[in-house]
Structure P
Amino acid sequence: MQRMTFHHIGIPTSEQLPDSDYSEALKFHASGYFESPYAIEWMHFDDDNALPDIIKRIPHVAFVVDDLEAAIEGKNIVLAPESPCDGVTVAFILDGRNLIELMHFDKPEQDVWPHPDKFMI
């Protein structure tokens, strides 16, 4: 059975996000994940962002999986596997009305997104 570990909740917003991180690859700003222990990420998308509209409108729950291809097999895929940055690959599926992000890290997350307050060893 595929192991899934909760990672975050993503909430789209039309508001500009202060002190946000920017993903040039996916053309969106994110804020909150590193600043709070509750794993809530606010997302603001650029006007020319090409992601499916449902990702830009509907909150999602994200899980880390060991095998991304196996996790999406037979699922209703909204966004096929894509790498927003080196070391992580993500995909989005729709499970009923629930938007789910599945993530796979090729290396420890703290090496992908170094942040002094998030990853306690």
Structure Q
Amino acid sequence: MIRGIRGAITVEQNEAEEIVTATEILLREMIEANGVVADDVSFVLISVTDDINAAFPAQALRRIDGWTYVPVMCTREIPVPGSLPRCIRVMMTVATEKKQDEICHVYLKDAAILRPDLSLTKKTEM
């Protein structure tokens, strides 16, 4: 079965290294929390809010051993008034035997407010 794993994290500044590092932290947490291996991943879609443009957060995936061939793409979020600023969101599609309610969605830093009903929420320091 193909399932989606959602995650999100915020950054303090629109700075290249902070963007890529935060995305790497988020991806690693999503991978660990769900026992994901690269060969089971169809693709990863990463979106950012309009106030993030200093780097492609997809670079973070290439920092993870074994993930070289996983397709990844960046896009922009819809700029809804009042939405959470400086937010990076990830949708990872994976082949898994887990049921929908067994998937662990990961929301870190200020993004923990987005889906507290579904998420593994942690305040992570970088």
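For which of the structures P, Q does the calculation of helix-only ellipticity at 222 nm (-39500 (n - 2.57) for each DSSP H run of 4 or more, over all residues; to 500) return -2000? It was calculated from structure P. Given a value of 39 for relative contact order in percent (Cα under 8 Å, 6 or more apart), calculated from one of P, Q, which structure does it belong to? Considering all the candidates, the number was obtained from Q.
Rank structures P, Q by volume of the Cα convex hull per residue in Å³ and report only the one at the top, that is, the highest. Please report the intermediate quantities before stating the final value.
Details: P: 112; Q: 99.
Answer by largest value of volume of the Cα convex hull per residue in Å³: P.
Laboratory data are not the source of any read-out in this text; all were calculated from the coordinates shown. This one's a predicted model, so the numbers in the text were calculated from it and none came from an experiment.
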